[in-house]
Structure I
Amino acid sequence: MKAHKLLLLLIGLSIMGCSDLEEEPVGLLSPEGFFQTPDDIQVAVNASLTHAINEEVWGRKLSVALMLRSDMVNLNSTQTRRVEMNMHTITGDNEMVFDPWTRMYLGIAAANNAIAGAEQVAVDDAVKNPVTAQAYFARAFYYFHLVRLFGDVPYIDEPISDLSEIATASNVNNTPEAEVYEKIISDLEFAEQWLTNTSTLQRGTPSIAAAKSYLALVYLTMAGDTSGSPYFQMAYDKAKEVITNKGTYQIDLDPDFQTLFNAEKIDGSPEPIFVLDYNNNEAPDNAYDQIAPMTGIRGDDDGGNGGWSVATPTIAVYNSFDPDDYRRRVSFQTEALIAGETVDFTEFTTSGHEHAVNAPYIAKYLRFPGAFARGNKRATSHNYSMMRYAEVLLIAAEAGVEIGAADAIDFLNEVRGRARNGGESTNGGYVTETIAPSAVPADLVSITVADVIEERRIELAFECKRWYDIKRRQLGDQVFGASGYEGAKPDWNASVDYDTPIPQDEIDRNPNLGN
């Protein structure tokens, strides 16, 4: 593999305006002589991060797969690829496995190009390394998803000219999971050293707070469910660094939980730490999101041509939220106007559409998508928070409980306290109402690990975090049993189903990957 071949090729995007990724193909870049300035490194970084906003990753396939694999989102579809995700019968031929795998390796390849290309840029490290560090962060971001999904994966850290080289090269093997994690940590430590602080309007650009926050989550993930693991202390310490320096990093809890899911307001929120920022653009190569229609209501007369009713919670999930907790109102859509009639999905009234589900819907992406470029609320203006300050508090709380830190309960109660604020929300998407503060959820007076995991389930509901929590805490037998929110998943097998199968096409080309 030659060190200067470039795979920026499929999509290269530029950062325009705030943190929105502006879909603007840069074409094929010459293998030699392209990298001359830090701006050239930035182009390669933008190309890398753009792969994450593609339909094959966060635009739909990976994000929806993570939802379906959890115990919080059920399936209203007979498409085999989705059924496999929902029922944990996943095969290596599933496009919801293959497409994210391929797309994330394209993102990694572009990050590798940026890192290698930076060596050609003849300026001081103090000038170019803050840009190059974004590429290290992007590479860690993709590998962190891959290792949590698949376990052992090929670790590629140098440029390649063709992704097929990964699958066909005889010297390419799966890298052990523990080694992949160590490489992720190394990348994030470089990012932590060189990234800069960003303003509220630049959350799509990796920052020092993003690197520290991800390091905390990586350590928490590595600790798993092992009491006494030293990684809990490391997770706690790193999360505390973010919390202690929140003023410097310009981050904090947003006073109104709804703002985090309002595309027209989130740019001004202090809470997001790292986002995938969409921009109301019907981009080439499906580089736009389709989560709103996937979770949206069939036949809804809200001006967006309705949704598809594919990924929907069960009534048991809805009922698991305290009715007086403001987060239930923000997280669920219980009413819609269909054929001129208001439908209440908590009472199982007639939906008006044969494919609609008589149960509450996910509202976080359906309700306030901002401007959108395609029907069914596709190509929205959403900022999807990959990491936000509330999660950092909950990382510190969970790790803190494990190490006996006295302030662990304070971090959890801070998150609950924000929920008591109320704010501006709506139930049916038509009239925004001011919801008064309440006494729910009350502060806890003692705390367990289970309390923190439950708080994560409520606070981060439908944000594609739950499956990873189930895996790292080995909760599958519990949550997929008969008492689970979706009922028994009869095909669930803890001995094999925590890991996603590597795409069969990749194994066919290189049997090493099947070992």
Structure II
Amino acid sequence: MRRTERAAAALLVSLGLGAAAMPAGAQTLRLAVAAPATSFDPHYHTLTPNAALADHVFESLIDRTPDSRPVPGLAESWKAIDDLTWELKLRRGVTWHNGEPFTAEDVVNTLARVPKVANSPGSYAIYTRSITRVEVVDPHTVRLHTDKVHPLLPTDLTQVAVIWRGLGDEVSTSDFNGGKAAMGTGPYRLERYDHGTRAMFVRNDAYWGGRPTWERVDYRMIPSNGARVAALRAGDVDMIDSVPTQDVAGLEKESGLHISRANSLRSILMRYDMREQTPYVTGPNGEKLEKNPFLDRRVREALSIAINRKGIADRVMSGAANPTGQMMPEGTFGYAPDVAPPPYDPARAKRLLAEAGFPDGLQITLLAPNNRYVNDSIIAQTIGQMWARIGVKPVVDTMPSSVFFSRTAQQDNSIALSGWANSVGEPSAGMRGQFATRDRSKGWGSVNHTLYSNKEFDALLTRALETVDDEKREALFQQMSKLIAEDFAYIPLHHQVNLWALRDTLQHTPRADEMTRAMDVKPRG
């Protein structure tokens, strides 16, 4: 073991996160994930680490396969009975962890609560806003009435965890984080939650889906790459996610370990602040500018084509990334074949800056997390170096994801490196959340903190969301992808390849949505 790995392993033990914290046994699974959850409230923040954690306890009406196709969950079946009504038949024999039966009233309570969650940095209302009324037909049948034709409602419902009616529709996020409200229908019960560091689960022997594999699950959040890899090598954990790309080859060769892979639905991207004034962009010598330069398409294009995406994929990501010019990866619904990654052209980037009135460049602060996406801080630093070659003086400001998401939600940035997991397997949620003009009544723009607005895009989105025919709806999504690409509305970088490392005694079903869950891990044999 290298010196840094020994130190990291010692640190884990000193923090109570080593093997001594919970003796390993055949019925205990110990997982270590890179990204800390921001809450145990399943409706608080549309963030994959939160969803993965909550999935152990809570369930949605409609579930997703590892490749993100909708399948029955708490609803056994669903169908459109007219243009504005979906009927769902609920699963019988399901009980909450407190023994209460699951009924249609739980659905009513859940859908009432979602838009009421206070201080949400990424609201789940984007998935429920189209529902105008919930009709209880009988204890195991609900009808969801929508304001318009909404063919994607079943897909949206895969994202919404159902909570017990007894909690009420105004239960606080703190009640979930404290464990008081953390009670679901899922395969595991929450035993303990240490915010941002650890969760302990125990098997729900009454689970409707059959006896879960593991008696206990120790779910640790270890943002440090070195510490996470060291914990695996030292035998303190059984599996880790977000394997550092530089460690993949070594771990594959190591006796007793193997790598699990899946092409990801997550796109890594950067978003420009589109307000009239932006706080962290100045002239080359720090002088204040009269107007936000990002409002000029030439500046946006210059910054995008100054980035060598293939170089980042090959060298920074060690091949575990696919350069892209759009949100959806190749082979998925909504992927636009004619939208290629912007070409690397620093000479043209310099000319565009000069044409826009900035021949001597700009000074730009790039905000990025340092513990959320694979190699996030390194990617940001690399982009900063690439920008420097076209006369842009970069200030790369990296921070823990909790701080990063708080700052972006408060619009305290000018350009930020982030990501979006199109976990439903098609682009509607990302299009609505990231690029639609903010409109709370529609649930649009829930994470459009940059305030990008394009009337043509909004019109296409409206049509797409009301188009029942899959082929026609996909064509509209493709038009939208092309529109925002040509407008340089954002800077798409790449789609990640999800990587896990685990013991040879275990087998893992990798997920395109990158979630790390105990339910996807079984003993090998």
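Bear in mind these aren't lab numbers, they're just calculated from the coordinates by the rules spelled out. A quick note: this is a predicted structure, and the numbers were derived from the prediction, not measured. Cβ atoms are built from the backbone, for glycine too; each structure is taken alone.
Out of I, II, which one gives 19.9 for mean count of other Cβ atoms within 10 Å over residues 81-88 as computed from the coordinates?
Matching structure: I.
Figure out for me which of the structures I, II the number 4.4 belongs to, where distance in nm of label points 7 Å out along Cα→Cβ at positions 193 and 369 was derived from the coordinates. Let's see the in-between values first.
Values: I: 4.4; II: 1.7.
Clearly, the read-out refers to I.
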Worksheet item: Which structure, out of I, II, was helix-only ellipticity at 222 nm (-39500 (n - 2.57) for each DSSP H run of 4 or more, over all residues; to 500) derived from, given a value of -12500?
Response: I
Discussion item. One of I, II was used to compute FRET efficiency 1/(1 + (r/R0)^6) of positions 257 and 377 (r between Cβ atoms, R0 = 25 Å, to 0.05), and the result was 0.45. Which label is that?
Written reply: II
Worksheet entry | volume of the Cα convex hull per residue in Å³, for residues 177-448 alone derived as 173 - corresponding label from I, II | II
